[in-house]
Structure 1
Amino acid sequence: MHRIKELTKNPVFASLLLSALSMLPVVVKFFLLPIYAQKLDTGEFGILSLLYLVSAMFVFSNFRIQLAIQTFYYDYNHNRKQLKEYISNILSFSFLLTFTFVLLSIFFGPLLFDLIFKSGQITFFPNGFLAILIAFCTLNMTAYFAFLKNEKKYIELAFYSLGQTVFRLVFLLAFLFGTNWGLTAILTGEFIGVALVLFYFLWNKRDYLTLRLQKSLIFPSLKYSILLLPFFLINWSAYRVDRFVIERMLDVSWVGKYAVLVAITGLIRTVMMSSITGFRPFFFELYKKGAAENAKEIKILERVFILLSILATSGVILLGCNLDLFIKNEEYLEIVYLIPLAAMVPLTFAWSILLSQALIFAKKAAKVSRVSWISFALVILLYYLWIPEFKLEGVLFANIIGNIIMAILYFYYGQKEFPIRHDYKIIVSIPLAFILMLFSLSYFWEGNGYSINIFGIIQFLLTLFLLFILFKKDILIFVASIQKKYKK
C-alpha cells in the first residue's frame, strides 16, 4: 500500500490512474453496445442517449461549484481545520441545491421535455425522471472527489469511483435481463446502483455534512463558479448539443447512429479530460511558482498529454474499425466508415483543453466564456447549414472547425493574460502530422478497396512505432521514475 501511495505522487502515474478510473464507465458503456444492439434498435438507442444527456445536464443544478475547489483549495490548505470546514460547506450546499432541483423537476420536467424534444417517444415520466435521479446521486459526490484529487488521495477516489461503476453495471444487467421494461429497466438498474453508493458515502462522510452554512465560505466559490458557468455550459453543449439538433432536424434513429460514434470516440475525450484533471494540480503548482522558471517541467507535462491523446485516438480507431467483431446488428455498423473522421473531433479538442489551463488558473473567467461563446455560435451555424445536406458528416466537420477556432482564441487570450512558453513543436506539429498520416493512409486504403478492419490495425501499429521514436526519451524517463518510486 505504501508503494502505491508513493507512485500516486508521480504526476504521470496519477494521470494514468485518473484516466483509468474515468475511462472505466465509458469502457463499460462501450462493451454494453453488443447487448444494446441485441435489445434496442438505433431509434431506442438514440432515446437512451438523449436521456443520458438529460442526466448529464443536471450537473449544472449546483452551478458546478465543485470546480471552485480546484482553485480555492489553495486558499485553505495551510489550515486543515479551515479546509475541512470549507469542503463541508461546499458539499452540503451542493446537496441542498441539487435536491431542490429534483423537486422542481417533478413539476416542470414534462413541460421542458415537450419543449426540447420533437419525438413523442421521449417522455419525462418515468425515464426522464430516472435520468435526473441518477445525476443527483452521482453529482453529490463530485465535490468530495475534487477535494481528493487536490489532496492526491487517489486510492480513496478509486474506491468510490469503482463502486459507482460496478454497482451501476450489476443492477443494470439484473434489471435488463430480469424484466421486460426495455429502456426503463436500464435506467432503474443504474439508479439503484448509484443510490446505494451515495447512501454509503453520505453515511461514511457524515461529519462533512452540515446545515450551518457560511456565506463567507460559499459565496466566493459560488461567484467563481457562476462566472465560469458559461464556459462549462458552452463546452458541455459543444460536445452534446449535436444530438439534440440531430433529433430536431432528423430523427431518433439518426441520433442512435451518431450515439454509436460518440460511444466509441468518447473514449478519446475521456482519456484527455481525465489526464488534464490529473495534471491540473501539477500545472497550477508550476504556474504559481512561475511559468518561466518552470517552463521545462510544464513542457514535459504538455508532451505527455499530447502523447496520451494521440495514442488514445489511434487505439479507439483500431477498436471502432473492428466493431463488427462485437456487434452484428447492421444498423449499428452503418457508421463504421465515419470512425476516423469522428475521432478527429476529440483530438482537435485537445488543443483547447491544453491552452485553456492558463486562463483558468489566472481566473480570467470572462475571457474563457467569450472564447466558448464564439466557437459555439460558429458550430451551431454550421450545424444548420450542413446537417440537412451532409447528415452526420456535417456534424463532425462542424465540430472539428469549432475546436480549431476555439484553440486559436485560447492561445491568443492566454498569451496576453498569462504568457507560457508552450512546446509548439509537439502540441501542434505532432497532432497535425498524425492527422495527415491517418487520412493519407485512409485515402490509399479506401481507393484500393482494402478491409477497414486491417486499416485499423495498420494505423495503430504505425502510430505506436512513430510515437515511440518521437517520445522515446520521455517514455524512458517515465519508466525510470516509476521504477525508482517502486523500489522505495
Structure 2
Amino acid sequence: MRKGILCTVVLTSAVALLAANHAAATARKVTHLGNSRTTFCKPGLKGEKDVRLMVQKKKADMQTILQITGWTGDVEDIARAAQDPATTITKTTIDPGANIPYMAMRRHGKPQILEDVIWAGKKSIDVYVMEFISGKHKYRLYVPAQCGNFWIEQLPGDATTISTLPVTVSVSAIAEACVTQSVPVTVNVTNAASDAQVSVTADGQQPATGVATGGVFQTTLPGYREPGRHEIKATVGDVSNSSVVTINPCPPTCSLSVAPPTLLRGKPILVDGSGSKVAPNVTVGLKSVTVDVDRNGAKFETFDLLPPSLRRDDYRLGKPGAYTFKATAIDEVGQKSTNACEAAVEVKRPPLLFGGVFFGKERLDREEFNGGHCAPLFGAKIGILSEIAENVQLEASVGVKVDVDDTGNSSAFLDFALNYLLSKGFIGGGVSAWNITDSDTRAAALLLQGGMDVTKDGCFQFVVEGRLPFNQMDNIANNYQFWGGVRIRGAYR
C-alpha cells in the first residue's frame, strides 16, 4: 500500500515538473525594451499626457492589435477614456518574472503582437496604467513608458457593478441660422457605454437617434420654414442637455431692369428680374418677382415674373405717360425682398393723323377787293400730331379753304403749331401760311387755336381756329379769319 502511494506521488510530481518545464519553454522571455525595430510608439512616454496623445494618434494601429488578440471591446472606449480629463492614469512597475498575456510591437513597421510574454529583464519596468469600461466589462490598459508596447487585461466583475463617473451630455449647434437653412448638431457624451443611444429632439419632436461613436454623435436637422427660437435637446439614458438656435428671416434680394427706358405707346418692353436671388444659406428657390406698375403716380397694373427665366419681353403699355415698375422678389417660403427695386419708363404717343372740317368767316381789307372782302368760308385739313414733351404736341397740317361767295378766292394753306394738352382738350398757337396758292392775298399769319374733347377717348374734338396776318397787325379789325369745326383723330387717352 505504501509503495502504491509513493508511486502516485512520484508520478504526480514528475507530471507537474514536465508541465512547468513545457510552459517555461513556450513563454517568450523579454529581457529589454526600446528596440527601434519593434517599438510600438517612438519616442518613449514621459507622462500621462503622452499616453493620451499616443492613444489618440495610434488608435487605428491599436485597433489592429486588438483585433489580432480577439478582444471584443471597442477601441473608441479606450480613446474616449484617454481624452476624458477625469480619467486617472497612474504609473507603476512590472517586476522581473511577471507574466504578460501579450505585448504590442511592430514588425517591419506594421502592428503585430508578441504572445505569452515573461518579463525577464534585470530590473523592473515603468508602466502607465489606465482603467476603462467597454461593453459590460472593465479593463486595464498597460503602457510601458520606454516603448509603448501596450497590453490590456480584463478586470473581474461586471462593469455595471463597478463605480463609474457620471454620464455627461453636451449639445452644440449654430447659434443662428436662416429660414430653411439646415442645422448641424454635435452631441458630446462622456462616461457612457460604447453602445449608449443618443436621442436628439427639436421642439419635442425626435428627428434623429444614434450611437455616440467615440463619444461624439453628429446629425443635421432640416431647416425651419419660419423664424423663431427652437430648443434642440440631446438625451442619453436619463441625462440630457439642450441648446437654442435662433432662426432669422433672410429675405431675397430683388433686381429689376426695364428696356428701353423711352418708347412709343404699344411697343414691346423687356421686363427682367433675373438678377433677383435668394439669400445665402436659404435652400429654396424664388417663387416669383411681383411687379407693380404705376402710371403717373397711380397704380396701374400688377403681374408676376416666374422662374426659371424671371423675365418677359412682350409687355406692352397702351397709354402714354410716366411709368414706374416696382418689383418684389418672393422666395418659396414666402419671404419678400425689402431692398429698393424699381425702374422707370416713359411711354410717348406715336404721331397721330387727324382730319377736320370747318365753317367760319374771313375778312380781308385789300385794294384788289375795292376796299374789302368779307365772306363765309368752308374748309378742311389733314395733318399729324406728334408729342415732343410731356403734354406738348407739335402739329403740322395742310388744308384748303373754299370761299362760299367767291370760289375764285379759294386757296390752300399750311399750319404749324404747338399745342399744350389739357385734361379734356388743348390750347395752342403757331404760324399759318395762308392763301399760299393766291399771290395777291398770300400771307404769313399768327395762328391761335383751341379744342375741347367731345368723346372720352379724345377721338372727336370741337376746334376753333383764328388767324391774323402779320403784315396787317395794325388793322386787325378788317383782316382776320376764324372758323370752328370738328377734328377727328386717333385715340389719345
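Looking at structures 1, 2, which one was helix-only ellipticity at 222 nm (-39500 (n - 2.57) for each DSSP H run of 4 or more, over all residues; to 500) calculated from, given that it came out as -28000? Checking each candidate, the match is 1.
The greatest value of percent of Cα pairs over 36 Å apart among structures 1, 2 is that of 2.
Can you spot which of 1, 2 the value 1.10 was calculated from, given it is Cα Rg over 2.2 N^0.38 Å, for residues 211-434 alone? Among 1, 2, the structure yielding 1.10 for Cα Rg over 2.2 N^0.38 Å, for residues 211-434 alone is 1. Among candidates 1, 2, the computation of mean count of other Cβ atoms within 10 Å over residues 99-106 that gave 13.9 used structure 1. Identify the structure, out of 1, 2, from whose coordinates distance in nm of label points 7 Å out along Cα→Cβ at positions 59 and 427 was calculated to give 2.2. Only one of 1, 2 returns 2.2 for distance in nm of label points 7 Å out along Cα→Cβ at positions 59 and 427, namely 1. Computing distance in nm of label points 7 Å out along Cα→Cβ at positions 195 and 411 across structures 1, 2 gives 5.0 for structure 1. So Kirkwood radius over Cα pairs in Å, for residues 43-202 alone, computed for just one structure, reads 16.9; which one of 1, 2 is that? Going through each structure in turn, the value belongs to 1.
Comparison across structures 1, 2 (criterion: FRET efficiency 1/(1 + (r/R0)^6) of positions 107 and 283 (r between Cβ atoms, R0 = 41 Å, to 0.05)) gives the highest value for 1. Each of the structures 1, 2 was assessed by relative contact order in percent (Cα under 8 Å, 6 or more apart); the largest value belongs to 1.
Bear in mind these aren't lab numbers, they're just calculated from the coordinates by the rules spelled out. Being a predicted model, the structure only gives us computed values, none of them experimental. Cβ atoms are built from the backbone, for glycine too; each structure is taken alone.
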